[in-house]
1. Starting from the value 0.50: which structure in 1, 2 was FRET efficiency 1/(1 + (r/R0)^6) of positions 117 and 365 (r between Cβ atoms, R0 = 41 Å, to 0.05) calculated from?
2. Match the computed value 122 of volume of the Cα convex hull per residue in Å³, for residues 165-300 alone to one of the structures 1, 2, and report its label.
3. Among 1, 2, considering only mean count of other Cβ atoms within 10 Å over residues 173-180, which has the greatest calculated value?
4. Matching task: 22 is the computed value of relative contact order in percent (Cα under 8 Å, 6 or more apart). Pick the structure from 1, 2.
5. For which of 1, 2 does helix-only ellipticity at 222 nm (-39500 (n - 2.57) for each DSSP H run of 4 or more, over all residues; to 500), calculated from the coordinates, equal -21000?
Structure 1
Amino acid sequence: MSEVGPASVVEVARAVDRAHRESWSTVLASVVRLTRDLDLAEDCTQDAYVQALRTWSDGLPTNPGGWLTTVARRLALDRMRRETNLRRKLPLLVEDPLASDDDEQPTDPLRLVFTCCHPALARDSQVALTLRLICGLTTREVAAGLLISEPTAAARITRAKKKIAAASIPYRIPADDELPARLDAVLTVVHLVYTAGHVAAGSELTRADLTGRAVELARMLVRLMPAEAEPQALLGLLLMTEARGDARLSDDGELVLLADQDRSRWDIRLLAEGVSRATTALERGQGRFALQAAVAGLHVTAPSWEKTDWGQVVRMYDAMMVSWPTPIVALNRAAAHSLVPGADLDTVLAELDALSNEPALKTYAYLPAARADVLARLGRTDEAAQAYKTAITLTANETERRFLTHRLATLPA
């Protein structure tokens with residue numbers, strides 16, 4: 001494989017990090033197709049990245065993902081040849097033997113998602129395993145994304161892997177008659193992959209590798225099931241969110257809320273496609289992703305933040321609470337309610353305080369941030385300051401932490 005000259009330690013580290021973000025799921029999925037063994041595939045994929053750190057100083061490959069896939073598959077073949085129980089391991093994930101060639105296949109990541117989201121696995125295990133394998137997130141990052149403890153995340157991932165092996169769950173895209181029953185879990189996980197890209201720890205506000213992977217998977221699902229409303233809705237939702245990406249950061253790298261964004265910086269092409277897909281989905285039904293896409297559509301089609309139809313936004317969340325009554329939806333509804341002209345902010349604050357008792361929101365920074373905003377608007381500055389401090393403590397993203405710190409510092413004396 002061709003290379004591009006010697007590289008420094010720093011250049012190698014950056015290249016490997018970039019390859020991990022861009023190619024982890026593709027490399028892993030290709031190795032899984034060969035080994036039919038998730039643990040073996042993950043070990044060999046990790047070893048390939050370690051080998052990259054050791055050898056890329058001699059010259060960075062022109063196709064890092066291809067290099068990693070080749071090395072990981074060779075490592076896997078070596079391991080399999082050494083195993084005396086090879087014949088027992090191979091059938092664990094039954095699939096068309098013609099799919100075991102060396103070439104990467106574009107549907108490999110989608111195959112892996114469907115494997116992780118098999119109905120034999122508990123829903124919470126499906127999500128944790130997909131975030132670990134598809135996104136390459138650490139167990140700590142999985143825990144943060146799911147608002148659970150790190151030991152709980154580790155246990156879910158381990159249980160899911162053992163179940164896949166014990167139940168001989170196939171590594172394939174389901175047949176047409178199986179797809180509807182499997183769809184909701186896959187859509188949920190793809191959405192969580194995208195969300196994980198927006199709650200990433202560190203200095204970057206978003207992780208483009210995760211958001212890009214989610215959009216790619218959503219497009220695959222639309223192609224796979226073109227008549228279904230919810231894949232269209234999910235893709236529309238993600239595209240409308242992506243369209244606002246450049247406007248979320250100021251020129252000096254600070255967070256800009258939707259209310260203050262320069263709408264001329266939004267990507268008109270992505271917006272048009274997103275709105276079109278959301279409209280198509282809503283014409284076919286009102287599933288939870290169609291309703292979320294409707295909320296996004298209300299935001300992006302409003303002439304300005306002030307002219308957003310907040311009453312309609314709240315009604316969309318009311319509909320979501322019927323079919324998908326989660327604490328996050330309730331929090332978003334309360335935040336939207338606070339922006340309805342003439343809203344009783346004391347009532348909104350009571351709604352937010354009630355959500356403080358939800359275990360899933362105990363470490364969720366957006367809840368105290370929302371409380372801080374409402375308290376500040378009520379003139380309860382000391383309580384708002386305390387709420388902002390709590391949100392800052394819970395926030396792992398440096399850009400968001402700076403934003404909240406600025407909000408705290410600019411509260412009226």
Structure 2
Amino acid sequence: MNKFTLDSGLRLVVEYLPHLRSVTSGIWVNCGSVYEDESLRGISHFLEHMLFKGTSRRDALAIASEMEAVGGVLNAFTGKEHTCYYARSLDEHFSKQMDLLADMYCHSLLDQAEFDREKKVIIEEINMYEDSPDEVAMDLFVSTIYPSHTYGPPIVGSLQSVKSLTREQLAAHYHRYYSPQNSVLAVAGNIEPQRVRELAEQYFSGFNGGEPAPEIEPPATAPGNSYAFKDIEQSHICLGFPGVKLADDDYYAATIVANALGGGASSRLFQEVREKRGLAYSAYSYLEAYVKGGFLMSYAATTPANAGELIQVLAEQYALLHGKGLSSREIKQSKDQLKGNLLLNMENTANVMSKLGRAELALGRNYDIEETIARLTAVSEDDIARVIERMMGARQLVLTQVGPEQTPCDIEGLW
């Protein structure tokens with residue numbers, strides 16, 4: 001991995017993969033929903049949409065068609081802490097990627113007519129999200145575990161907050177956060193690092209000024225039991241605890257625990273919920289790690305008549321994990337699974353770019369694949385036991401339900 005700082009102050013990280021034919025480039029910015037106050041809910045996500053709506057050189061159609069015309073992909077996503085715009089294509093079209101991403105990132109017009117039209121699109125996106133009860137349940141979990149922190153609200157905002165946003169607020173948000181000091185350019189694929197640097201200097205010239213995003217305050221967590229009504233066939237259930245942050249010394253141990261609990265068809269959760277009891281089609285757990293916080297969450301959906309049993313089974317799996325930990329066999333299997341997933345993911349330039357960009361933006365450094373595997377392998381049984389107690393010992397259990405009825409549940413009695 002090669003790292004450079006461009007004349008503008010923009011950080012550039014490059015992974016040269018000469019055995020592949022593709023290249024993926026991504027421009028990352030510390031601009032996500034965690035930086036929004038109540039009056040600006042959803043503005044970072046709205047801004048992501050607007051960068052596809054025209055520059056002084058390209059209209060929206062030209063932006064949409066440039067990568068498609070050569071068989072490539074152009075897209076973006078917004079998270080709690082960051083936004084990423086990325087392009088993927090054959091290596092011979094790398095200069096097109098740089099030109100297009102730089103033009104969008106540095107020269108978007110943020111036109112009023114486009115703003116008014118895109119607001120309607122985002123309102124429909126929020127309506128679409130409301131028709132996805134699993135996503136509603138997961139967002140409800142986050143807002144319950146972080147009741148007074150900006151990690152809590154949904155990334156897309158609400159209908160009310162999006163309708164109230166103005167083009168002037170959007171422009172101010174763009175100028176506050178979209179700067180070299182607050183951004184990282186990540187590139188992975190069959191392109192030599194020095195060539196990447198030359199083209200990045202060329203296309204991002206004139207991209208100057210700005211300052212880093214404000215420091216995120218550490219979040220306070222809380223136990224809770226929340227419900228949202230949806231007139232649907234199933235009850236969607238999330239159950240979990242506070243976790244660890246991204247740079248935490250226990251991050252790899254927590255990842256092993258989450259994977260053993262619900263990381264695949266052979267995991268404890270899947271076997272108990274689906275294979276043994278037939279309660280749900282899908283059941284899984286995952287670790288979400290932010291710069292300043294994180295959580296461990298399990299999810300499954302079932303018919304309302306079975307919701308009480310499902311909640312009890314999920315809680316029992318956590319109790320078993322807290323009481324007896326993981327066996328040596330489970331720890332080894334989880335490590336091997338994570339190692340295999342990691343190595344296979346590194347054969348895709350988009351995955352490599354994402355790893356580079358997020359790590360550099362969030363942590364200010366990158367671990368190469370060998371170092372990452374070494375840190376994963378070094379996790380001991382004592383580390384596993386410690387992180388389980390750390391996450392579950394405080395008994396801050398969070399339960400959320402979305403469906404046609406709420407199953408009565410005393411969360412203190414579950415744990």
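1. It must be structure 2, since only it matches.
2. Derived from 1, not from the others.
3. Ranking 1, 2 on mean count of other Cβ atoms within 10 Å over residues 173-180, first place is 2.
4. On the way: 1: 11; 2: 22.
Matching structure: 2.
5. Details: 1: -21000; 2: -13500.
Comparing all candidates, it corresponds to 1.
Where a number appears in this text, it was derived from the coordinates with a stated rule and is not lab data. None of these values were measured; they are calculated from a predicted model. Cβ atoms are built from the backbone, for glycine too; each structure is taken alone.
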